[in-house]
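So, here come the structures, one by one.
Where a number appears in this text, it was derived from the coordinates with a stated rule and is not lab data. Just so it is clear, the structure is predicted and the values come from calculations on it, not from any experiment. Cβ atoms are built from the backbone, for glycine too; each structure is taken alone.
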Structure 1
Amino acid sequence: MTTGLNRRHLLAGFAAFTACPAAAQTSVTAILDAAAKLPPTEALKLLAPIDAARLPPTERLDVEAARAGLAIDVRLGQRPTDYALLLQRRLGDAATPDRAIERLDRALATLSARALPLFKKIGHTVGTIGDRYAALFAETDQYFATADQAIAAMLRTLADLRIDTQALLPAVPPYCLDVSVRQLSAEEIAAGKQGYREPPAPGHPGAYIVDLKDLTRRPAWSLPSVVAHELLPGHMVQLGIESAAPPHPLRITYAAAFVEGWATYAETLVASRFTDPRVALGHLHWLIFRAARARIDLGLHHQHWSQDEARARQIEWQGAPVYFASFDTELTRTLREPASRAAEALAWLALADRAPRDPARRRRWHAAVLANGRKRLEQLP
C-alpha cells in the first residue's frame, strides 16, 4: 500500500513537474499507478490535488476517467449490485437504466423497420423479423465454398472501405490504414483459438485474423460488416490512434464501452456501401444483435426477466445467432457480466445521437472523438 510519505513524495513531484508538461506525464502516470493499488476512497484523495485542466490531453482524460470511475466504485462498495452504477462505471455518468431501455427499444424498432423492405425485395414476406432472418440464414447458396474465397471477398470489401475511411476520417494517420485480414492458421484452429485483432501502430501493420472454421455458419452477406467493424473504419482506426498515446489502465477500465461503441458506430458510417439487399440485411443483423443483447442485459439484471424470457426475445429479434455467439453462449455471458453489453451498445448509440449532421462538421467531430483514445460519455466532445 502507498504510505502517507510516499503520497507526499508523489504529489510533491507532481507539483514540481506541472510547470514542465514533458515531465508531468511521468509524474501523473506514477500517481495513477499508485491510485490503482489503493481502495477507491484513498485513491480519490491521492488524485484530488491534481489540476486536470493543466495537463496534456491524454493525461487529462486519464485523470478525469479515473476520478469518475473511482467515485462510482466508492458507491458500489455499499451497493455492489446496483445496475445503474455498474452501467455508469463502464460508460459514463449520464447513463441510467430507464433511459437505456427507451433508447434500445427505439433502436430495435428502427432497425426492424429498416429490414422489412429489404426482406420484401428478396421475397421473404412471412413471419416476424426473427423468422425472416432464420429463413435468410437457411439459404444454402449464400455461403462460400472455401475460406480462401471468403478472404478474397473480405479483402475486396476492405479495399473499398479504405477509400471510404479516408473520405470520412481524413485526419486518420496513414499507419491505421495499413491493415489486412487473414484466416486462422491450422495451428491456431487446432488450439481452439477464435478470431482476434492485431491493431496497427506506427511501423507495425494491423490485421484481423478471422475465424472461418465453419463456413456453413458464416453467410457471405454477413462478412462486409465484419470488415467495417473489425478493420476500417472500426477497431483498427480507433485502436491504432490510441496506440500512439496509450490510456492509463484506469481509463481502460472506466471507459471500457467506448471501443466496441466506436466499432459498431463505424459500421453505420459505411452503410451506404452495402447496396445488395442481403448485405444490407447482414449489416442490420449485426446491429440488431448488439442492440438485442444490450436490451437483454437490462431485462435480466434490471427488469428481472427470466432466462427463458430473455432467450425468447433473442430469437424474436435476431432469428439466428451470429457466428461467434450462440444464443445460450451470449445469455450466459450476459448473466455473468451485468451492464457490459448494455454499455457497449449505448456507447454506439450515444455516438450516433451526438454526431453532427453536416458532413464537414462530422469529420471534425470524429477527429476529436478519436483523439487521445477512448472516452467516457462525459468526455466526448
Structure 2
Amino acid sequence: MQLIDLNNLPEVEFAQKDIKAILADTIAGYEEAYFQQHGKKKKLYPGDPIRIFLYTQALREFQLRQIIDFSAKQNLLKYSTGPFLENLAALREVEKLPASPAKVSQKFILNTPQSVVQIIPRGTRVSPGGDIYFEVKENMEVPIGEIEITAMLECTSEGKIGNGFMPGQINILVDALPFIESTVNLDESQGGSDVEDDENFRERIRLAPESYSVAGPAGAYEFFAKKYSSAIQDVRVFSPSAGVVDVRVLLENGEIPNEAFLLGLKESLSDKTIRPLTDHVIVGAPKAVEYDIELTYYILSENAASVTSIQGNIQKAVNEYILWQKTKIGRDINPSELVARIRNAGAKRVEIIQPSFIQLQNIEVAKEVNVSVNYGGLEDD
C-alpha cells in the first residue's frame, strides 16, 4: 500500500484570517449601510469613534475566524493535535502510547556459592543513587553452586528519567539480601519514554492501514515496531533474502538500542498475531559510521557588532546538523547540508576540512566523534 506523505499535501485554510481585510470589509459594510439608510455617503477616518468601535468588532471577528479555522483543521490528520488527534486516531483503532520505564540488564553477585536454591524476590530494588530505582519484576531463582545471576530490571518511575545510566553506575543494592555481595548493571539503561508526542502519534496513525493484516509489507513492520515503544525514532525494514525480514531501529536523539531493548522488540514482532508464519524476523541496531567535523567559518565585517550572536547561532546550527545527521537510518553524511545551515546562521563562508560526503547503506547511521568548529575572523564582502 502506497501511503500519502502528509508533508506533500497542500496547505488549507477554512477561514480568512487577515485582520486588515476584515477591518476593511467591516468599515465598507458600515459605510454602505449608512448610505442606504440616509441617502448620503459617510467616510470613516482614523480616530472616528465609530471606526474605533468597528475595529473592536473586527478583532472579535478575527478571533472567531481563528477558532473556526483551528476547529476545522482538527478534523484533518495533518493538523490535528492533543485530544482531537486521539479522537481521530480512534477511527483507525490506534491509541497514544503511555509513558514506559527504562530497562537495564543487571548482574547480582553472590558472596559464596549456595548449597540450596536462593530466591531474589520480585520488587528487589537497586539504584544508581538519589531517588531513582530499578526493580526485579519476577522472582528469580539462583541455581545451586552459582555465584552470579543476570536479570532484566525496570525503572520504578516511568519516562526518560531512568535512561542513560552507563554500565557500572547502578551499583547500590537498596533491598539487602544476605547472600548477595554486590550488584552492577551490564549495559546502559534505556527504552524509557514519556507519553507519546503528537508527531510520533500522527505518524503511527498514518501508518495504521498497513497494520490491517499481519506484518508482511515493510510499512506494517514499521507500524508494529513503533507501536512497541515511543522511544523509537526511526525504523528501516528490508529483506536481505527470501523469507527473512531485517528490522533496524534507532531511538530518540540517535541513540543506538542495546541488546535488551532489541530482544524485547523482537519478541513483540514475533507474536503470532503480527508475524506471518513464513517470515524469519531479525531485529538489530544500525551500524554506526563515524565521522569528524572540522571547519572554519568567517563573518562579514559589516556584522562585526553581532559577532557574538552569530557565533551562538552557528554553534546551534552545528548541533542541529549533528542531531539531524544521526536521527535517520541510511541518511548520507552530507557536508553540503552543514554548510547551508552555517551560512543560514550568519556565516559569510565556510571552509570544510571534514566530513567529506559518505553514502550510507540502509543498515548504517552517522555518528559524530570529534567536532572542531573554528572562527576565522571578519572578512569584507
Structure 3
Amino acid sequence: MLDRIAGFFRLIGQTIGRWARLFSAWAFWPFLAAHGWYQRRSWMIRLPVIAFVALLVALYGYFFLQTQVWTNFNPAFVDQYRLSERKVAAGQEVPAAEGANTTAPKTCQRSAIVDVAADLTDFNVNQNAWISSMLLYKMGFFGIDWDHTPFLDNKASFQRGVNQAVRRTSAELVDTLGRVRGTSGINNDLQSARGNLQFDENSWYFGLNPFGPKTPTPSYYRSAIGSLRKFNTDLALCNVIFDGRADNLMQFIDRIANDLGGTSDMLAERSENHNRGWFDTRADDRFWFAYGQLYGYYAIMAAAQADFSQVLAERNLGAIWGGTMRQFQSALRIQPAIISNGREDGWIMPSHLATMGFYILRVRSNLVEVRSVLDR
C-alpha cells in the first residue's frame, strides 16, 4: 500500500520535472540559438548586436526605475498650500495690508483648485515620467499589454486615476467656475487646458493609427499646466473671473460624486466576477486607478474648501465637509504591497477591491450629503 502511494508521488514528481524541463527548453532555446549564431559572426556584426543589447538593457532599466520610483508621492501634499490661512474666497479682492500704499493695484485671491490641478499634472508628467506613453510600456511584455500582467503597471494606473480627476475638474472650470454663466465667454486659457488634458493618454512620438509622427502625451499635459497657471496669474490681477457661487459648487460636487460612482461600479464588477485572489492580474490596475482618483480628488476638494470658503460658511457646511475629508484620508491610507481580489467572505485572500469600493462609497455618500445641503 505504501509502495503504491510512494510510486504515485514519484510519478507526480517525474511529470512535474518533465514539464519543467520542456518549459526551460522552450524558454531558453531562442537565447541558445542566438548565442550560436552570434559566435559564428565577425566583429562587424557582433558590435552592432552588442550595442543594441546594451541599449535595450538601458531602456528596460530606465523603464523599471520609472515604474517603481514614485517621486514626491504624498497623499497629504495639499497641506503644503496652507489653505486654512486664506482670508477670502477665490476671485475676491484681497484686502490691502494695514499701512499699505492705497494707490497700489488691487489683487484678487488665486484659485486653489487651479493651483492643485496644475500641480497634480506637474506631478504626473514633470516630477515623474508619464508611464502610459513610454515606448516600452506600449510594446508590452512579449506582446502582452502591461495592464494584463501583475507587474510594472501600478504607477501607470495611478497616474491615469489622478489625470481623471484633473480632467473632470478642468471641464468644470471651463463650463461653470471660470465664467459667469450666461453672461461671459469661456476663458481661453481654461479652454486650452481642458483640450490638452483630454488628449489621448498613450501617444508616443510615432504611432500607427493614424500612421506617422505624433506629439507625445506629456507635451500636451505640460501645455495644460502653463494654461492653468496663466489663468491663475490673471485671476490674481483681477483680470478674469472665478465664479464661486453655491450652485456652481453643488454642480462641481455632483460631477465628482458621479465620477466616483462609476469607479465604484468598476471595482464592484471586478470584485464580483473575477475574484481570483492574488492571481487576478487586473485587480491592481483597478485598485490603483481608484486610488489615484481619490488622491486627486482629495487635493481638489481641499482646494475647493478654500475657494468656496464663503459658501461653506453661509451654509454651515464645516462639519460635513470635514467628515468628507476624513473619509478621503481613510481611503488613502490603504496601500497594500500586493493587491488581492479574493472573495468578500474569504479568509486567506483578502478583497482589496471591495475594501476600496467601500471607502469610495463612503466618500460619495458624504459628497451627496454636501450637495443636498447646498440644494436647499
Q. Among the shown structures 1, 2, 3, from which was the value 151 of volume of the Cα convex hull per residue in Å³ calculated?
A. 1
(Q) One of 1, 2, 3 was used to compute distance in nm of label points 7 Å out along Cα→Cβ at positions 236 and 332, and the result was 3.2. Which label is that? (A) 1
Q | Source structure (of 1, 2, 3) for distance in nm of label points 7 Å out along Cα→Cβ at positions 204 and 284, computed value 2.1 | A | 3
